[in-house]
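Multiple structures are listed underneath, in structure tokens.
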Structure P
Amino acid sequence: MYCYPELIKSIENNKDRILAGLPIENFPKYDYSAKNIMKDLLKFAIETDKITGRHMERVGIIAQEFNRTLGGKEGLENILLPAKIHDIGKVYLPKSFFNNNDGLTKKELKEVERHPVSGHAILEYIRRAANLESDRQLRIASDIVFSHHERYNGKGYPRKIAGEKIPHYARLVLIVDIFDAIASKRRYKEAIPYDKTKKIMTFGDHKTNPRQFDPNMIKVFLENFDTFVDIHKTLRNGSLSDKH
């Protein structure tokens with residue numbers, strides 16, 4: 001059950017206007033909370049595609065632990081829900097993309113690369129219409145959603161920004177996102193063993209370049225790799241949403 005079912009219906013039915021940044025008439029009236037909005041968005045993602053939704057959950061849970069491990073004032077921030085909805089823009093992808101066992105064409109991959117822009121548009125629509133533009137958690141979520149595919153070396157997307165111009169929590173989520181993508185089974189690939197996953201994140205391969213990571217963050221992640229592996233093993237066979 002959604003906390004705000006009419007909000008989810010509004011997101012589904014107004015794709016073109018939301019992506020264009022246009023206001024929506026008759027925005028659903030609720031006493032909104034950022035926490036419940038993000039929980040609803042995660043449920044929406046899981047209903048759209050279970051595999052993508054479970055990936056989003058795992059990334060959120062591991063990102064929260066990684067944030068604690070990094071420490072500092074940023075480490076005190078609760079980024080569980082903002083990180084869990086990092087791929088919310090994928091709800092606007094064609095359903096056929098989620099059922100493809102053979103991988104996507106170059107044209108389809110280009111469309112997938114628009115999901116940070118789509119997700120950012122959804123978050124900005126909600127923040128404006130629900131009068132939550134000053135909410136810190138939704139602002140962090142918006143930063144993560146928009147920038148989690150940017151690369152430290154400037155070779156990411158959608159804006160090709162580099163280094164510390166990329167928001168802090170987006171740089172963090174990038175590392176966890178790639179870890180989960182490599183170490184988890186997908187429709188078109190088997191899971192890569194953890195020792196090989198660590199080697200890829202350390203030295204790179206045909207898809208992953210270590211220079212795409214924040215050097216300080218990836219150092220801490222690899223130093224604590226076994227901790228994140230233990231969490232991933234626990235999550236791999238199901239969801240811990242009720243506990244997190």
Structure Q
Amino acid sequence: MFYSDYPVRHSVLYEILASGKRSSCSHAHQGNGIRERQLHSKNYLFRERKNLIGNEREVTLKFRHPDRYISQDRNIKSKLNGKGKIKFEEDIKAAFVKLYSLSNSIVVPAKTKLTKLKDVTSTFPGLDKSSNKTAGTKPLQVVNGLEVKEIVITGANLRLGSDPEVNAECALIIWYDLKKDKTNPLIGEFSFRYGSKKEKYKKETAQNAYDLFLLIPEKMKDWIDATGSTKTGFVYNT
């Protein structure tokens with residue numbers, strides 16, 4: 001199979017600056033930059049993805065926090081097309097650092113306007129309570145001006161448990177700079193995931209997943225970035 005057989009999407013992260021002024025949102029290396037970003041400073045991210053083939057648009061509101069109970073106690077329901085696709089996940093990055101995320105992804109009409117924070121809160125009204133009351137009219141800005149071509153390669157599975165059988169879904173996500181360089185990847189991410197709605201995991205399964213997580217960077221030192229930045233972290237620090 002070739003890249004053309006997999007989803008190819010245009011992906012951007014949006015942010016609100018405390019100053020409300022238009023800029024490239026490139027405050028990652030400034031001392032007070034984190035306070036300038038009103039979504040990121042409150043552990044939220046807002047992302048838009050558009051299929052490069054076709055007109056489907058998907059927006060995602062996500063909240064991430066090291067404490068699972070803080071993370072899951074959020075109202076991220078959408079007013080459009082029902083509740084959307086709500087997920088609660090435990091994300092683990094290099095060095096076995098845990099983050100818990102609650103997210104909602106929803107398909108929006110092609111003509112949906114996304115220019116100000118109030119356009120986001122009209123779709124996800126629960127965000128309004130976490131926002132500064134005067135922030136609604138401030139413009140959304142693409143974080144660091146980075147627009148990404150995203151290719152998601154899936155189909156492989158890893159057997160983590162045999163009784164019962166537990167398979168982890170694998171994904172390889174490759175990002176290109178949509179505006180500057182569509183040939184050389186910016187970043188690649190390999191991940192695997194497995195789950196249980198009842199959160200019941202046998203020791204064997206959990207141990208195999210843990211061992212695999214540690215084995216990948218050990219055996220692939222020439223391929224793996226030891227700093228373990230997430231894709232979101234990469235965008236904010238570009």
Structure R
Amino acid sequence: MRRLLTIACLLIVCSVTTTARAGDTIESVEKDILKKSSETQSFSATFAMASNSSTPNGATTSKWTGTIELLMDGDKRLVRMEMKTVSAKQAIASGDSTESSMLLISDGTVQHVYVEQATQKTAMKTKMQGDQPADSGAWFKTVRDTYNTKLNKSESLDGREVYVIEANAKKNTLGKTLAYFDKKSGILLKTVTHDTKGNMTNSYTVGELKINPKISKERFEFKVPAGVNIIDMTK
């Protein structure tokens with residue numbers, strides 16, 4: 001489950017190419033994205049993610065669909081994600097699939113996660129590890145040490161003008177990622193990651209984006225479902 005959380009949190013086109021502004025550089029665009037994202041006080045959206053992985057014993061494909069909400073509370077980034085996951089294993093001898101639903105609520109320091117899979121119900125409280133979902137600044141921080149970034153031509157994605165940043169791994173063991181940032185809000189709208197052979201390994205796409213909607217803080221209060229004991233991993 002921790003692996004699914006990592007992919008879900010990190011994680012994250014049919015488009016029309018337009019001309020980038022004269023004078024744009026990767027440094028100036030990063031600065032503009034961080035400025036715009038810091039000015040965004042709330043947003044809500046749907047999202048879809050996919051992950052493909054292969055081992056000698058077979059391949060696994062996972063798909064997530066759900067909603068994400070963010071509300072700035074002073075310096076705190078309150079995040080709520082609700083998603084359904086379908087993971088399909090294509091083993092050499094046979095294949096099977098699992099379905100689960102997940103609720104994640106985070107305040108940037110602590111996160112609560114509730115998962116339902118078959119008859120199992122699990123609730124956990126953990127310290128944040130890695131990057132928080134929906135954090136554009138965290139994306140740049142994550143890729144800076146292991147990828148070389150460059151600015152591609154601007155595009156239009158679902159009617160929104162976006163910056164397109166290409167991140168190429170410094171080591172040949174990793175592939176490349178394309179990231180699409182909304183020019184108006186600085187929000188990361190899409191990522192597509194490929195391995196060294198050009199195969200898509202991860203993707204993340206945002207839809208139905210609403211900027212600065214009114215969201216109640218109560219949406220970010222985790223309530224333990226009846227009959228479920230919470231596992232506190234912060235101690």
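Only the coordinates and a few stated rules stand behind these numbers; no lab work does. In this text, all values refer to a predicted model and were calculated from it rather than measured experimentally. Cβ atoms are built from the backbone, for glycine too; each structure is taken alone.
Numbers for the structure displayed
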{"quantity": "Source structure (of P, Q, R) for Cα extents along the principal axes in Å, computed value 54, 41, 40", "calculated": "Q"}
{"quantity": "Parent structure of the calculated result 2.9, given that distance in nm of label points 7 Å out along Cα→Cβ at positions 80 and 112 is the read-out and P, Q, R the choices", "calculated": "P"}
{"quantity": "Test item: FRET efficiency 1/(1 + (r/R0)^6) of positions 72 and 152 (r between Cβ atoms, R0 = 25 Å, to 0.05) calculated as 0.90, pick one of P, Q, R", "calculated": "P"}
